[in-house]
Structure P
Amino acid sequence: MEKKEIIKSLIREFHHKSLPKYRTREILIPLNLEKVITLIGSRRSGKTFLLYQIIDHLLQEIDKTAIVYFNFEDERLELIDGEADLILQSYRELYPNHNLTSCYFFFDEIQNLPGWEKFVRRLYDTVSRYIFLTGSNAKLLSSEISTSLHGRSISFEVFPLSFREYLSFNDIPIDFYLPDIKGNIYNALEIYLEFGGFPELGTIADPNIKYRILQEYFDVMLFRDLVEHYNINNLISLKFFLKRVFGCATKQISINRIYNDLKSTGIKIGKNSLYEFLEQAESIFLLQTLKKYSPKLSVQEFGERKIFIIDNGLLNSVVFKFSADRGKAMEQVVFWELRRRGKSLFFLKNGYECDFAIISKSGEINEIIQVCSDISDSRTLSREVRGISTACKRLGISQGTIITYDRKDQIKVGDISISLIPLPVFLLAQ
């Protein structure tokens, strides 16, 4: 069957099939912005089903035949560079009376279409202003798209489920202060902290099945997104590196130390290659680094960094068991929740340490957050209060926050007000 006939059959198949069932995500995507909307994020974070959610909203206003949807991971759709126009030709032949300028185009995993940048740019300039893209490569669909599409695009990052969404997926009411519901929320929190928020796992009960699925996610990210995409030949070094990086979750990473460890085992690899591994892992949304705050831009860019893995479940499936370190799991969850909320983040380490410093639009720190899983011991509480109050004083901030597992309180230290907030309360805030 020639390619155009395959494309036609895929178009018609989408128009005649019902949309797959989906759970509503708490992510607001504008429908008529007249920009190329790009949804970026890790594999299995729910980008495809978010497209279905957007399409479902559109179907309240337009006919389904005015929507063109393609998933470029479909093995039937093997286009080479220069053949993307077959999509437009096929649609015109199927619907000669439709005006393409009012059509909505949805391209899932667009990075698999050779020459996609030129095609999307031409599509936007000459055909339709309603284009939605997804991709699993940060470099491809954030920094590069902004230059290749010359201001025509806007990106939205899609993360695994927030805790609010996780409760919704499991039909648990979001009302922390009702006693009978509060217990259910904490039970769900334990599962969320251990197994994370990838949507597919949200309703699976068997922990062994969950870990097997998570390990498969990691293998796909390792072999397809890293090894194949970046043509990495030194697989032994890459696996060793990722294992060490995962072990550094919520901590500062030392490329030099990993390099020396590799060297001591007889594995030859340059430091620059390790830095490239880190950048590549970040580009596929496997992890994110957090910079240390400094008034000097050079220190921010080239100074120490902390590591956060995209999902606790993925982290647990590769390195540590949740039960061994709840504090690490909590800090991971808080970091990604702050990222979902669009916060600009750093960590503090200048004689006073805090997990997260939130930066205002003017570039100044306006909020600091510490995460502590267990403050039942008075000495632990005293240490955490002393640390965050010292940071507040030195930075000229009047209040700070300690996110705890289950304690709520308000503490005054001179002019400094410190709020103790239970993790579920923080996560469930709108």
Structure Q
Amino acid sequence: MSNKLSKTSSNGAINLATDLERLRSLSGIKWQRYDDDVLPCWVADMDLAPPEVALDAIRAVVDRGDFGYNFAAAWKLGEAFSDWQDRAHGWKPNPDRVVVFSTVLHAIEVILWETTTKGDGVLVMTPIYPPFLDGIAGAGCVAVHCPLEGPDRHLTNEGMDRAITGAKAAGTPVTTILMCNPHNPTGRVFSREELGAVANIAEAHDLLVISDEVWSDLVHPSADAAVDSADVDVDQAEGRAHIPFATVSDQAAARTVTVFGPSKSFNLAGMRVAVAHMGSEMAAKALENMPPHSRGGVNVLGAEATLACWQSGHDWLAETKVHLTSQRDHLSERLASELPTIGYRVPEATYLAWLDFGPLELGADPMKFFIENGKVALSQGTPFGPLGEGFARLNFATTRTVLDEILDRMVTAVSNR
């Protein structure tokens, strides 16, 4: 394949990263971890340049040489976050209850550290983003796994209650629910009924809820009905709107910390900015008792870029979502026609595909197979918990040409076994 990739895209108005030469020149881990003959589709970065409004905001700071004790943008993030949530999701959180952190994981780990006791159980919906499990262990807590149920991977009162009561019987009292809404890696957008079940369980067991909603801006419309395969579950991939967990009920809001950031929506992970809305008074007081600088802070460039995106990045995001949905549907069509035995549920959100390679009998770690035989780097499934064995995660937030090359290599690797 040529180093120069086609610049034709459904996202043509955006400055897409459309050639391998540019992608290989990036110093981030996605394109630097593996040799140049490997195509990476693992870590959750997009192969797009960030919005021009973010770049303009950064350039303005640089041009001014404004690198002193500059907190002007950081102090505006609470209000900007509240306005963004109101516009995007119909939720108007109190800006005065917003705490700024450097990353979503930073916020989660600090909150876990300050609100739990060693040996506490933390309920997670598995398979789950591996750093959740690392953060729970780092806080001295125990991950209590609640598997998502059925082919549509849904949540139920019964499943959560069973996990909590089972953990308690084993000597691990559950004090916290750590949820990813929308869900990584499955791409589920939980329904109001499912979120209501979480709220009921939290109320019944008096649990703090930490809701990571960093993927909430990347929800897709319904899947293309033309995709049809017994293993590509299209009917279940109906369009849904993201529901902030804190809006389920007043009781839910009062026991919830909502964590959010610009990293996924605007491809700004390296800017190191996140916020946490402290609906829980208990969690808010716990953070107030921390030493003043132990929460860290954001730098002026990250704050300015984030502020610019939340204030003026709507059009860029809308166009980007069109591209990502097109990529999702193209991936679905090719899997259905060329790799139909792979278990795959079309994601309702994110730019991640959670692929079940069990029917192909590639072993517990199919990522290794595709690195060795296809020069494609997927995310390894086993770190996502016990339900990750035989799975791998594919990031389709790239150009159509790169995605097709990834899929061509995977198809060839499977065919040549």
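State the single structure among P, Q that was used to calculate relative contact order in percent (Cα under 8 Å, 6 or more apart), giving 13.
So the calculation was done on P.
I have 3.4 for distance in nm of label points 7 Å out along Cα→Cβ at positions 30 and 174, calculated from one of the structures P, Q. Which structure is it?
Of the options listed, only Q reproduces it.
Name the one structure among P, Q that P(r) over Cα pairs in 20 Å bins from 0, in percent of 23, 52, 23, 2 was derived from.
Computing P(r) over Cα pairs in 20 Å bins from 0, in percent on every structure in P, Q gives 23, 52, 23, 2 only for P.
For structures P, Q, which has the highest computed value of FRET efficiency 1/(1 + (r/R0)^6) of positions 182 and 302 (r between Cβ atoms, R0 = 25 Å, to 0.05)?
When FRET efficiency 1/(1 + (r/R0)^6) of positions 182 and 302 (r between Cβ atoms, R0 = 25 Å, to 0.05) is calculated for P, Q, structure Q comes out on top.
For which of P, Q does distance in nm of label points 7 Å out along Cα→Cβ at positions 110 and 150, calculated from the coordinates, equal 1.6?
Of the structures listed, the value fits P.
The value 4.4 for distance in nm of label points 7 Å out along Cα→Cβ at positions 294 and 366 was derived from one model only; which of P, Q is it?
Q
Every read-out reported here was derived from the displayed coordinates using simple, explicitly stated rules and does not represent laboratory data. The structure displayed is predicted, hence computed values, not measured ones. Cβ atoms are built from the backbone, for glycine too; each structure is taken alone.
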